[in-house]
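Pasting the structures here.
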Structure 1
Amino acid sequence: MLQATIVTTADEIEQIHRLNMLNYRKNVTPEEKEKEGFVSWEYPVALLQQLQNIAPHVIVKDGDIVVAYALVATKEATPFHKDLKTMFDHLAGLYYRGKQLSDYNFYCMGQVCIDKAYRGKGVFAMLYQHHKTLYQQRFDMLITEISPANPRSQKAHEKVGFKTIYNYRDTMDEWNVVVWDWK
């Protein structure tokens, strides 16, 4: 039975890392990227644990197996997560509903990933609904960036309620900045 919950053990962190590496853009064929999608950032176990120490990651488990994860990446993590710092710095200057994003209390989706065998079964929505349940009292919104080369991810985020507010290119890729406004 599938259950959305938070990470509580080192083994769950290890399972997230394995799922991350299986779906990391450099480890996926071009055909698989197009059909299944991919994740853009590599997350070593130590970094996953550092993020977890600030705010628990959301996972979906099938028994004892982590079949999906959605990482919590707060502003407090920017001193030890270089890519996240770049993302927060970029987001700070953007506007949403007439105010700079930096005027809102938000966190970022560090990454979301679902095991291939569990895709198309409502797991994506489970992850995000659990995020909202856990964090909507603490934050105004959840923000992430999606590569336009990953249309599967873009569609899934829009279905949950994310809206694209900006598009830009950096040294890694082109990005759609998407917001899920909870207020």
Structure 2
Amino acid sequence: MALKATIYKAEIAIADMTRHYYQTHNLTIAQHPSETVERMMLRLVAFVLCAHERLVFGKGLSEDSEPDLWQHDYDRSIELWVELGLPEEKLLRRAAHRARQGLVLAYGGTVVDKWWKDAQKTANELSNLTVVAINADESQALTQLCQRTMQLQCNIQDGQLWFSDASNSVQVQPQVLKMSNPALFTLES
């Protein structure tokens, strides 16, 4: 018998002072049986970084042909392709070639540095790919905000994200490894 996804509901109020984006999103997040809470919360971080009315969660772990998040234009072309983790060269190229913009949200502690050393040459060849890393302590801290039903606020300013709920607050400061389009993301290079 196959394991089923765990469903989370998140209402997240985003106040992005960099992009002047102020919106509340009601999200349904399906946690794949093999996905950690940390990774699922990082998908939420990726959503906040790129927040848009047409940004949606892809099948990610359960479907190789879809990213973790993506945004389509009205003509169904892919505007944004978001991958989490430490993708292989093939996935970096897929993100850059199938979409106008690609974003990799790298995480995993000290292995990120080794991965970036290996992936940097390929990433630099792809002019429309942005790569950011999330500190392991920050990504772990996000798990304290996780509940089956979440009401979160996220304030973004000067490249810092402040997530909070009724009792906890977590700061996330993505480290930009490579920036392709500063106007698209709320990050400092």
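Any read-out appearing in this document is the output of simple, stated calculations on the displayed coordinates, not a laboratory observation. No experiment lies behind these values; they were computed from the predicted model shown. Cβ atoms are built from the backbone, for glycine too; each structure is taken alone.
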Of the structures 1, 2, the one that 13.4 was derived from, the read-out being mean count of other Cβ atoms within 10 Å over residues 95-102: 1
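I have 44 for percent of Cα pairs over 21 Å apart, for residues 71-158 alone, calculated from one of the structures 1, 2. Which structure is it?
Here the read-out was taken from 2.
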Note: mean count of other Cβ atoms within 10 Å over residues 15-22 at 13.6, derived from one of structures 1, 2, originates from structure 2
Given -7500 as the derived value for helix-only ellipticity at 222 nm (-39500 (n - 2.57) for each DSSP H run of 4 or more, over all residues; to 500), which of the supplied structures 1, 2 does it correspond to? 2
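If we compute mean count of other Cβ atoms within 10 Å over residues 79-86 for structures 1, 2, which one ends up with the highest value?
Details: 1: 14.8; 2: 22.4.
Evaluating mean count of other Cβ atoms within 10 Å over residues 79-86 on every structure, the highest lands on 2.
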